[in-house]
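Laboratory data are not the source of any read-out in this text; all were calculated from the coordinates shown. Only a predicted model underlies this, so the values are computations on that prediction, with no experimental measurement involved. Cβ atoms are built from the backbone, for glycine too; each structure is taken alone.
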Structure 1
Amino acid sequence: MEKAKPRGRPRSFHDKTEQNTVQSLDRALTILRAVSEANGLSLTELATRTEQSVPTVYRVLTTLQTHGFVEIEEPGQLWHVGGGAFRVGSGFLRRTKIIDRARQPMDRLMRMTGETANLGVEHRDQVLFLAQVETHEAIRAFFPPGTLGAMHVSGIGKALLAWLPLTRVARILDDRGLARFTAQSHTDLASLSADLIETRARGYAVDDQERAEGMRCVAAPIFNAYGEPVAGLSISGPTFRIDLTDTARLGALVRAAADEVTEATGGRLPDAKG
């Protein structure tokens, strides 16, 4: 008799109906997520947030506590995430690769906007382009992986600068300067600072022919687990296809894609006041 091949998942894998989920596990994960999103919650607060009864929440917490996933702060009887959850999360982080996680959002972004999607990071006070999904249009932006660019004239660069600590921004600009690439380039700190303030307020950056005449770029940051900007997503293309009046719509799409990568890589959005 032929030996059955091992399977990684059952045939009903894509069926997410209630009959194929473990309700107690679903409740436990809901409660664990609620604990992770707060800085200490009481039993009653957790029951209210998860819409579960107090006895149910207590049984789940007790079970999670035995595995080290949660722990209780005795003086205030507040529940916190435990070391066990961190160890499991570390296993995820070991296999997380931002390029892999960004590929699908970038491809989707290119198809939705019709423009080239780019992924870049800060490297030695410059933007290092890691990946690109090119549009099928004949006239398009092209930044092959490994390309370096000045941060103050790059959509991704400005998206990163807008969320970096001011001391770090000052050091980068002091070391690299504000070189002029086009008539639109920021060459003084006052105009660039105003642009970065506006960038942070609206959630995305716009490179309006600041690096290359006739080209525009809209970009948004990707954050790590500490809410720090570690990469950026952008779309770029010629000005006759990317009009300034359309940057708000495109900015929302780029920001949504960047937020998707943030979540997929275990990051978190910074506090609005941060």
Structure 2
Amino acid sequence: MGGFLGEKIGEGAFAEVHAWAPGQVLKLFKAGVPRRFGRHEARMTRAAFAAGAPAPEVFDEVNLEGHFGIVLTRFDGPTLLHLSRSGAITFEQTGAILATICISVHKTPPPPDVPSLRDWMDGSLQLIGGVLPKHIATGIISLIERLPPGDGLCHCDLHPGNVIMTADGPRIIDWDGAVRAPAALDLGCCHISLSELAPEVVDNPARPRAVNVALQSEYALLAAMSPTALTAAMEPYLPIARVHLLAGVVPAQRERLIQRVEAALLLED
């Protein structure tokens, strides 16, 4: 399927997104990003799309001047982050939309190609290399083995910047962290991203915190749970979520996340 590298329309830590063919974009991974990670994201995105999740379709995998790329559906529309930051929607509305799309992901039958929680964590530990002290890595694996098994579909990077508001409804990008696990893990990742990490790097720290409060409250309502029960369900998965999020944070945040993981594991013992 032919295409050519057009204007850059987005950029993240590991890849740039360019216009490609009509209705398509090319997610082109940056130099130094191992090709296996791009291939993994392509496989996870295909699996999520085939299962009926609000994910883009994968049309092709390409090599362009030594860079690996994935050809995906082009979702036209603003991100939820843009709408929230511009004031087009309130923080509470942003959180409610996130809760609704979280529920839709968690109700999607988990594809067999998506890794189990244990295999997913093995991949996360490989990605962050020697950043995590060995005793903490061992403790996280032990924690996973003690927790009850869960087999739902989780995205594990659901934040307003990864939700595009199209004419057909919200759609989610960046499925590389997909895992078969309890919904509590996904909500834990949201909680940490919005209440601990984002406030340190955005223009208005109150925004992500307010979005998180609304997300958790609306999700509890949609799931017919009390907010207290939802918080209790998330709690044991927070150390796991923090380890997973280590790869995408700045060094100061990384150190704080590691300290919180270690403290939580000590309480478990």
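A value of 19 was computed for relative contact order in percent (Cα under 8 Å, 6 or more apart); which of 1, 2 is the source structure? This value belongs to structure 2.
By the measure volume of the Cα convex hull per residue in Å³, tell me the structure among 1, 2 with the highest figure. Don't jump to the answer; show the numbers that get you there.
Working: 1: 201; 2: 128.
The maximum falls on structure 1.
Look at distance in nm of label points 7 Å out along Cα→Cβ at positions 38 and 238 for each of 1, 2: the largest one is in 1.
For distance in nm of label points 7 Å out along Cα→Cβ at positions 86 and 190, the highest value in the series 1, 2 is held by structure 1.
Taking distance in nm of label points 7 Å out along Cα→Cβ at positions 158 and 214 from the coordinates of each of 1, 2, which one would give 2.1? It traces back to 1. Match the computed value 0.05 of FRET efficiency 1/(1 + (r/R0)^6) of positions 46 and 126 (r between Cβ atoms, R0 = 25 Å, to 0.05) to one of the structures 1, 2, and report its label. It must be structure 1, since only it matches. Set 1, 2, criterion mean count of other Cβ atoms within 10 Å over residues 230-237: the highest-scoring structure is 1.
Source structure of the calculated read-out (distance in nm of label points 7 Å out along Cα→Cβ at positions 30 and 182, 5.1) within 1, 2: 1.
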